[in-house]
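**Student:** Next up, some structures in structure tokens.
Just so it is clear, none of the values below were taken in a lab; they were calculated from the coordinates. Remember, it's a predicted structure, so these values are computed and weren't measured experimentally. Cβ atoms are built from the backbone, for glycine too; each structure is taken alone.
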Structure I
Amino acid sequence: MRTLSSMQDLYVQNFSFINFKLSGFHNLGEWRPFLFIPYLFMFLLSTTSNSILIYLIISQKALHSPMCVLIGLMAVVDLSLPIFFVPNMLLSFLFNWNEISLVGCLVQMFCLLCVGTFQSTLLVWMALDRFFAICRPLYYHKYMQMPNFLKYIIVPLIRNIILIVTIVSSAGKLFFCAANEIDHCFCEHMAVVQLACGDISINNLIGLVATFLIPTADFVFITLSYLVILGSVLKSGKSHLKAINTCITHIIVMTFTLTFALIAFLSYRIRNNFSSNIRVFLSTMYLLFPSCFNPIIYGVRTKEIREQFLKFMNRVLPHCINNAS
């Protein structure tokens, strides 16, 4: 009996699932397929609005300023981020296709973390652009030249890559011998790590460090830069309404993004009364909500983009009406 028991223990210690099932919103039962409608609508909204914004910035020379280029990069991020998880989620809602391999899960985790952290880093670059435009206007074009600007962006990029590789590689080394059902709609780091059999304290610590060194550090940097900008404007007595308006836009985007991210992050690490459905919903909104509404917010609040969009619609709509008639 001891020999058999020890063999069973050895088997459990060396066994690890290589396939998982994504079962987010499973508590909804027969109502789960109806989630296809709102998530499809948000996915189409994200795809359409970001594609139009990217097209405008590429095609209109008036939008080839450094800030508009950064907004275009944000639109590329917002366009690609939902592609990594929404199509699979929609298929799961309709046809219950919810299986994913461990390798596929780690790849999805890596892609979502890369694009998500790049979104945060882009907000830092936009804050730098506003700082140079308002506080160093005479040297703005010098600072924003690509060789000089690379000095400011290379450090955050290296930081992101090192932390993401550490997170994903440490998750890939775990043994998943207890269960293979992920209570989520995509491979979120903590949702996957919690299925591991052994000690996950290191993985939890790495996740905490990454949270403080990427979104939290970026938030602090952006806040400090905007305080310096506000102080410079008040001290100089100049209006700088256009630049301040852009800063307000960034604050709106950053507030929505970080609020969803913080709630989703804390829901895994503190005792709370959140149901699994609410936790999954907040996690999907953290990724999908900014992708849907960033282009709308930037399009409405950025004068140059708004004017070019109205010109674009004035050209397209009559053409569509004539073809329809």
Structure II
Amino acid sequence: MKTSNNSLRFLPTTFILVGIPGLEAEHLWISVPFCLLYIIIFLGNGIILHIIRTDVALHQPMYLFLAMLALSEVGVSASTLPTVLGIFLFGNTEISFEACLFQMFFIHSLSIMESDVLLAMSLDRFVAIHNPLRYTAMLTLPRVFSTGAIIGLKSIMLMAPFPILLWRLPFCGHNALSHSYCLHPNLIHLSCGNISVNNIYGIFIVTSTFGLDSLLIVISYVLILHTVLGIDTGEGRKKALNTCGSHICAVLAYYVPMIGLSIVHRLGHHVSPLLQAMMANAYLFFPPVVNPIIYSMKTKEIRRGIVRMLSEKRTRV
């Protein structure tokens, strides 16, 4: 432990990360599925990014927002990879205080970005269904890129105070975390000081980002449903709803594990460490693993791009 200028305030030199509680002896074997999950994440999202980048026909708002979603998911996974695989492959359970804050900042910033992109995608689907004739005029490429830049800047600005607020807290000997990576709710529970400011700002972040985003996504789908019910033909209604199927699955894949992990954090010591670890891993891996599979199966343009890419590789061989 190291002390600051105030002798009553201590900052931990390192935090202790946790893999799968009770299965420490099996961590090397457990590392195999985790390595496979990371390969699927980077390969799946990388293929989607490559297809969207190389196919000019996919330079449309829907697919550009999908590329932003894939980038944010790759970013979250890349920020957790060193500690997760460090624990399971090499038994390295320590992370420095500064590195922990750095990792926490990126995980939460990119998670906020992911939530905002899902909201933008729902609004994109509403505009496409409600007013298809003006869709391309309303959602021009400069507006899409500007939206992406605003989302990124907003995420960074909202998360910037968190490392500063954590730096000012005293940690009096408790430095064992509940997960294999650093999250703000987990960190503040280790402090022996007054965390009211952190809690208030954390609640503000949750309500102004994830809470507001989820509410607006629900509202947008209510409006989409109202528009679809106004379409005369059953085939037209089915076609309109099919364009939303992948996005609905992506929203569920993102918010369900997040809500589950949030409930686990609120229950604290009443929940077993094994359940905490499982929920934390579900929150980390489920969306970036599932989303490329969903969009590859349910979006014919992405599916065609994958087939074309594989056929081009075969001809080169």
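**Student:** Taking distance in nm of label points 7 Å out along Cα→Cβ at positions 64 and 208 for each of I, II, which is largest?
**Tutor:** Evaluating distance in nm of label points 7 Å out along Cα→Cβ at positions 64 and 208 on every structure, the highest lands on I.
**Student:** Now for a different question. Can you rank I, II by distance in nm of label points 7 Å out along Cα→Cβ at positions 128 and 152 and just name the one with the largest value?
**Tutor:** II
**Student:** Related question: Looking at structures I, II, which one was semi-axes √(5λ) of the Cα gyration tensor in Å calculated from, given that it came out as 38, 24, 17? Working shown, then result.
**Tutor:** Values: I: 41, 26, 16; II: 38, 24, 17.
The structure behind it is II.
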